[in-house]
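Read through the structures below before going on.
Bear in mind these aren't lab numbers, they're just calculated from the coordinates by the rules spelled out. This one's a predicted model, so the numbers in the text were calculated from it and none came from an experiment. Cβ atoms are built from the backbone, for glycine too; each structure is taken alone.
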Structure P
């Protein structure tokens, strides 16, 4: 059986809910042999489970602390558009996810690494066979591509960390932060990007595309239309195969009602969980 690590990180704003439920449903419904590494901003906000390991991410990854200190007052990361705050330029806020993946990989070196946002609810037990289907041996990562949006949705990451280029991928990803390479992600970067952006979505796409173009890795886009035409969905996570087992409560409204909305669902998900949405 493949070894499996699950990583997650979260701030204090949405404690206890939905974070607590996210962690509890991960414990209840993910394979029992999986290691779970969790990186909270407040180390007192935890769910006590035997297999959960909690870490202070800035202590574990000094490069993250240096990155935050270097850019805390950088006006380039506080860009305001016509509608105010533009999250796509908030490299600091979304850097924790990257370093959580890097740290979990370094600590456990599993065959498979999944990162889950702490607002993902797992409502059905997940078999290993399904996880291996989502990230098959020939692929390094599976993801939710959104070419019209200009960046992938990264509420989750799934990596085949037994891949021969896993080390190179994570080292290169960290380099985007250590050497401030994320500033290179402008319109036309790698002859691919339709817009600029500095979040984890953009840096993940940059490293993925670099290594695809070099012929080193192949990847699985779960939002390529394979699941009922999900390519056009505004909420691709729940309209992909991921929606068979999980819900992603992205945004304030979904967190407040503790599930996604009826209008979010455009594919024919059969699980009882999806019945009676409002």
Structure Q
């Protein structure tokens, strides 16, 4: 029978993870579904529920520090200039019950290509803080995702914090699903941009559900640097953006959508979000 340990400090949690074959459990919204399907039935768990030190959000010199146990309901209330895409994405996660229980850390560790919080964190160049009894390690979220359900998390490590650099600019998030609410993303996009005299001076574009992991659209970003709103009305420029996007993403056919549909939605999202940022 599985055991559930309930440490009250991060150090206690790390000691438990180091001592045995245990899994960390955050909000449990993904884990409970996995267990229903027969996974991890014999595993022991280290509950993070009592770790108050992982539930804070505060600003420091290097950025916004978000504890890994901060839930989506808390994230919905964030008001940091440049990081608008974080509360926008959090507000679209599941039902209120899920948003009150599910955590940003769990959403990241699940490594789902459709995880709602990962594209915003990628667009904002977020860094993950991982701790173990061997010490602390930091890694950009873009380098952490290795495939569907696969991350760079090492045995006995715990994701404790996400650091989001403070940037001058604005960000937006958009998500498309098979219904208006409680939907798994068919395609999602986060865009951060800083404009100077109506031109794109800096931009980050990230997508979810159009590849084996969430991703940054690097070729697309290079095409957008220096562009102005008037270029979006140019058919030739739009074609160039579409070609760059198609090189960046690799959607598949599945029960939710076809590859072609995801490509069309990804491009329409780009145009929509760029127009939002130019307002």
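Please state which of the structures P, Q yields 19 when relative contact order in percent (Cα under 8 Å, 6 or more apart) is computed from it. Of the structures listed, the value fits P.
Taking mean count of other Cβ atoms within 10 Å over residues 54-61 from the coordinates of each of P, Q, which one would give 17.1? Answer by label: P. In terms of Kirkwood radius over Cα pairs in Å, for residues 126-261 alone, which of structures P, Q is highest? Answer by largest value of Kirkwood radius over Cα pairs in Å, for residues 126-261 alone: Q.
Comparing mean projected area of the Cα convex hull in nm², for residues 94-157 alone across structures P, Q, the highest figure is found for P. Taking distance in nm of label points 7 Å out along Cα→Cβ at positions 102 and 134 as the criterion, the largest value within structures P, Q is that of Q.
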